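The numbers here are math on the coordinates, done by the rules we state, and not lab data. No experiment lies behind these values; they were computed from the predicted model shown. Cβ atoms are built from the backbone, for glycine too; each structure is taken alone.
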Structure I
Amino acid sequence: MLESNSSLTLATTAAAGAVAIGYYYVKKNSNSRRPPVVPYLIPWLGSAITLGKDPDAFFHDAREKYGDIFTVQAAGMRSTYVTSAAAISAIYRNSKSFVFQPVRLDASTKMFDMPRSIVYDNDYMRETLYPLHHRLLASSNVVPMVDALIMHTVDGVKELSTKIPENQWSTTLEEFSHRTIFRAISASMFGPQFPAEKAYDPFAVFDDYIPLLAAGAPALFVQKGIRARNQLIDMFEEYLGTPGWEEGASELITAIVDGARNE
C-alpha cells in the first residue's frame, strides 16, 4: 500500500509539473497581438546572461530577428523595447495613452540608486523636478545649450588637431569623435571646469551596464556598473563642492542642483 501511494504521489507530481510547464509556455506565446518575446531557456533569468555579455549585439540581433518592437525577459523583469525612431516619436506624441512618469521614477531607483524614500515618498520629483525639466528643455529654451555645445565641440576639435604631428593626420575614431563630444557635452552642461577626461572611463562602463541596471538585474551581474556609478557620484559630489563650478554651466544643471539643495 505504501509503495502504491508513493507511486501515485510521484505520478501526480509529475503530471502537475507537466501541466504547469505547458501552461507557462502556452501563456508565454498565446497572445499574438503582443510584441514578440526574445526566446530564452531559463524562467526568471531569461536573457539576462546574454544581455549582460554584449548589450549592443543583443539588441541588434533582436531587432534583426523580431522587428522594431520586442519584449525581453531578464532577471525577473519583462520589458518591451521600442527601437524604431518613428515608433518612439509616435509614442511620445500619444501622451493620452502612454504615461512616462512611472518609468522615470523606476529608472531613478534602479539605474541611479536613488533612495525610494526620496523618489516615491514625497512629491518633489513629480511636482517640482519633472516640470522643471519640461520647462528648461522646451525647444524655446535649449538654444543656449546648443550654442555652448557647438562652441565647446569646435574648441575640442581644434585642441585635438594641435596634438597631431605635422603631416600625420591619423587618430582613432573614438579619440576624434566620441571623447571630443563627451568633453564638449560635459563642458556645456556642467561647466568648463568639469573633469570630463577623468569621468570618461567610468561613464563608458556605467553606460554599458544601463540595460541591465534598468532591467533590475541582481548585483552579481552588474558589479562593474555599480562601481563605475559610485565613482561618478563621488566625482560629481566633489565637483559640486568646488567654488565657482556653476560658471559656464547650463541653467538646467544649476537649477537642478539649487532645487535639490533647497529641498
Structure II
Amino acid sequence: MSLRLKNIKIVRGLNVIIEDFSLHINQGELVAVLGLNGTGKTTLIKAIAGLLPIACGEVFLDERPISKMKHKERAKQMTYVPQQMACDLEYTVSDFILMGITPYLDFWQTPNKGDYEKVDKILNDLNLSYLKASRLSQISGGERQMVYLARALMQKTNVMLLDEPTAHLDFKRQHEFLYTLKQFKEQANKAVLICIHDPNLALQYADQIVVLHNKQRLGTVYLPKEGDKEKRIAKQALVELLKKAYGEAVELNQELEGSILYHQK
C-alpha cells in the first residue's frame, strides 16, 4: 500500500504551518523528513494520521482518500507513533502492546492465544522480553519508545508514521531502533514516514529524505542503494539542501566517511 499526499495545506488558527506539500511513498520505502524545530514536521505527521485537520489537499492510501475512511478502517491501514508519550500509564508492557490489535476486534471479542504469542514474538524480536511484565510508568523513556514501536508492529498496518522516534534513545538504541524498523519495512513491505533531526541517521536508513523549510518542501534526495559515486552525489545534494535550511555551517566531512557536520564558524 502506498501513501500519497497531494497539495497539503495545514492551518493552525491564523497561521499557515504547511503549504502545498506533496509526497509519494511506495510500499517498502522509508522516507525521512528533516527540518528545523518549528517547521511543521510534527504537525504534518499528525495531520496525515488524522489527528489534525487539513485545510486543503488530500491524503491517499492506494489512491483512496483517508477523509472518506472511517476511523477503525484507517487504524487497520495506518499507525502513528508519537514523539511525546504518556509516562504515567499503569499498563504492563505486554498488555500495552496487545492493544495494537484493537482495530481488528469487535466490542465483544477478546485477544486469543495467537495474539499473546504474537506479543511474545515481537518482544523477542526487539530484545524487549525482559520488560514483558513491567509497567510503562516504571521503564525509561528510551525503553518506552521501543515499546511504542512494538505496539505499532502489533497493529499490522501497511503504513507507519513516526514522529522523532529516536529522540529519547541513546546512540546504540537509535541504531537498533532504525535498523529494526528498516528490517520490518522491507520484510513486510510497509510504507514508512519518520520525522528525524539527525541527517546522518536519515542517510543510513532512509530511501528518500525530504527537507522542510519555510512551510514547504524545500527538496527531496533519493538515496541509491549501490554505487559509491552515486551515494556521494546524493550526500552532496542533501548538504546543499540543508545549507538552505540550516545555514552555510553545514558541511560534508570526507574524512569521516562522508558524515554531515554542522561547523560553527
Structure III
Amino acid sequence: MVHCETVNRIDKHNKIHNNEQKEECKVYLNSISMEFVLIPSGKFMMGSKQDSTENPTHEVTISEPFFLGKYPVTQKEWMSIMGSNPSLFPGHDNHPVEQVSWDDVQEFISKLNEKEGTDKYRLPSEAEWEYACKAGTTSKYYFGDDESDLDEYGWCSGKTTHPVGQKKPNPWGLYDMNGNVWEWCEDKWHSSFEGAPADGRPWEYSTSSLRIDRGGCWSSLSRFCRSALRSANIADDRMGFTGFRVLREV
C-alpha cells in the first residue's frame, strides 16, 4: 500500500518542509493544486525484448530525485493556465486534457513556470517516464505480466477518457500510467535504444520530426499499455488520445 503525505513547499535550497522523507512517497502541491509525487533516484533496466524498438535493454541511472505529476494534466488544470479547453471530450474538469500537441504542451509548461516563478517544470524524458512507470518492477506491467488484470489499473479498450485517479496506482503512487491518454515525453523518436543516454536525460539528437509518447490510451488494446511500449507522433499533431503529465525538478 502506497502512503503519501502532502508537502506544502520546497525552499530555495530544495529542502522539503513540514515532513521528513521517510514515507514511501511524498506529494507536492503547487498553486493551482497540481499534485506531484516524489520519485527517488536509482537505476533500472530500460526497454524490453517484446519489440525491436524497445531494444537493446540497457541500464539507466537516474541520479537525482524528481517530482512527477500524480495524474495526467486535467482539463481544469489546462484551462487555469491556458484559458481554453481543446479536448475532444470537453466539459469534464477531472478528465485528462487531450488533443494537445507537443508544441502546445511546451507553451503550457512555459506559462506554468512563469506563474509559479520557477524554471523547474518540464516534460519528463522518456527514461524518466519509464522509470517512474515501472516503479522498481520488471514485469510487462507494473502490476505483473497478466494483462487481464489491467482493468484494475488503467482505462484501455474503451470509447472515451475517464476521470483521473479512479483506478489503482502503481507502487510509487502514480495513477493512470497505463491507459486513459498517451503522454508526451521530451525526447525525439529513435527506432531503437542503440546509443541512448545512460543518464536518463532527454534524447534530442535526431533528424526525426516525431516526439515520444508513452503509456497507451482509452482506446488502446491492453498490449499497447505495457510499461516499456514506445510510440511517437509529430510534434504539432493534436489527437484526442494524447495528453501529458508534468515533471517538477527538486
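Quick check: 0.15 is what I get for FRET efficiency 1/(1 + (r/R0)^6) of positions 160 and 200 (r between Cβ atoms, R0 = 25 Å, to 0.05), calculated from one of I, II, III. Which structure matches?
Answer by label: III.
Compute FRET efficiency 1/(1 + (r/R0)^6) of positions 112 and 208 (r between Cβ atoms, R0 = 25 Å, to 0.05) for each of I, II, III and report the one that scores greatest.
Values: I: 0.95; II: 0.05; III: 0.40.
Going through I, II, III one by one, FRET efficiency 1/(1 + (r/R0)^6) of positions 112 and 208 (r between Cβ atoms, R0 = 25 Å, to 0.05) is largest in I.
For which of the structures I, II, III does the calculation of helix-only ellipticity at 222 nm (-39500 (n - 2.57) for each DSSP H run of 4 or more, over all residues; to 500) return -10500? Mind dumping the intermediate values first?
On the way: I: -18500; II: -10500; III: -4000.
That value comes from structure II.
For the read-out log10 I(q)/I(0) by the Debye sum over Cα atoms at q = 0.07, 0.13, 0.14 Å⁻¹, a value of -0.38, -1.11, -1.25 was computed from one structure; give its label from I, II, III. Walk me through the numbers before you get to the answer.
Details: I: -0.38, -1.11, -1.25; II: -0.26, -0.89, -1.02; III: -0.20, -0.76, -0.89.
Only structure I yields this read-out.
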